[in-house]
Structure 1
Amino acid sequence: MDTTVFDIALFQPEAAVIGNGAFPRREILDHWLDRVGFTVCCDGAADHFLSLGLIPDLIVGDCDSLSDQVKLQYGQIICKFADQESNDQTKAVRYLASKGIRNMVILGATGKRDDHTLGNISLLVHYLECGITVVMPTDFGVFIPCRNNMTFRSFAGQQISIFRFAAEHLQGENLKYPLRDFDMFWQGTLNESTEKSFSIYAEGCYLVYLAY
């Protein structure tokens, strides 16, 4: 049985996407930004990002949320996309993917608006189906899109949630509660690791949340 081993501490993103939600704590923000070689701001996040003394490599979006000052001062790094069929987060991910980048981290994609938060998190599975692995850290944990059999580095008592999406034949190992092919979105939440690692066996895509 082929299983992919995943350790969030060893995940090496090639680029960061900065969303227009609530930014994580500065130490979390800096931790991930220090690990990437390229940073893209969704246009609505640019003012906040720049106010922290941070400068992105690119600002992407429809540019309707940018201040006039940012447009004037950073016009050379603004990449405008008028596509209204996708949000700015997806525009940034697609831009990076077009440059051959396949491992990314998204920061600042949760908070502020609950509907945007849910949409942004759900998009992680869509990106995975397109061949792009994007993790999403927050102040409280990290969302990881997954496919098929996975083993995760963990610790006894770590809080875990699993969201099924299109996966079938779900089973778990070293989890407090058994897994199955849940038919409701919430049913895999509030689980718990019982060892230094846990495994999920499945066919298809699902989303895992690891609380810190």
Structure 2
Amino acid sequence: MKKIITTLCLMLCGMSIAVADQMSTYRVTITNGTLHQVITPPLIVTHRGNFQLFQIGQPASEALATLAETGNNQPLLGEVGSTRGVFDVVAGSSVIPPGESASFDIRAPKSAHISLAGMLASTNDGFVAINDMAMPRKQGRYAAYVYDAGSETNNESCAYVPGPPCTADSGNASDAGEGYVSFHNGIHGGGDLNPKHLDWRGPVAMVYINRIDH
């Protein structure tokens, strides 16, 4: 019996070591390609292919809605970190100004997928994201688009927008917005936001991924 237990232990320990050995470190660089929009500290997650941060046409989770409305990534960090199928999670601590980049190191096996999200600060509940993309073998480049969390009406009022020209202490509208995640349709100038400066077309950020251990 002792021999069987010892053999089983060696097998399981060997499997654990093998899985650990398969993990690689990737450097994820996010470049803000807008002229005036700020991207709030992003959350990056590596995971199996059956995990998604959100689904188009479905309600955003409460934690994702919080990130999309306020830029606070901590509730989403807690939610994602306890989700089955997640390999690693990294939460940024600084905003990414227009034209600038931020880099983060994250761990994942070579068969993993990656997702990330950060608020586009001068919106009600818009967030820039990539969702459930396959990790590159060595390096890759991804265009990140803006999504609407559907949790707050896009009134473009500084009372509910934390990014410039508004102040960071704005509140959140009490209504439920559209009720589902959709592609964001931009800034239209219906409130305090000037679309000449804050609107966008197409992707707003580029995400560069490089495997840094070989």
Which one of 1, 2 has mean projected area of the Cα convex hull in nm², for residues 105-176 alone, as calculated from the coordinates, equal to 5.7?
1
To test your reading of the models, identify which of 1, 2 gives 2.7 for distance in nm of label points 7 Å out along Cα→Cβ at positions 33 and 57 when calculated.
2
Identify which of structures 1, 2 gives the largest calculated value of relative contact order in percent (Cα under 8 Å, 6 or more apart).
2
Assign the value 19.5, 76, calculated as Rg and Dmax of the Cα atoms in Å, to the correct structure from 1, 2.
2
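Quick note: the coordinates plus some simple rules give every number you see, no bench work behind them. This one's a predicted model, so the numbers in the text were calculated from it and none came from an experiment. Cβ atoms are built from the backbone, for glycine too; each structure is taken alone.
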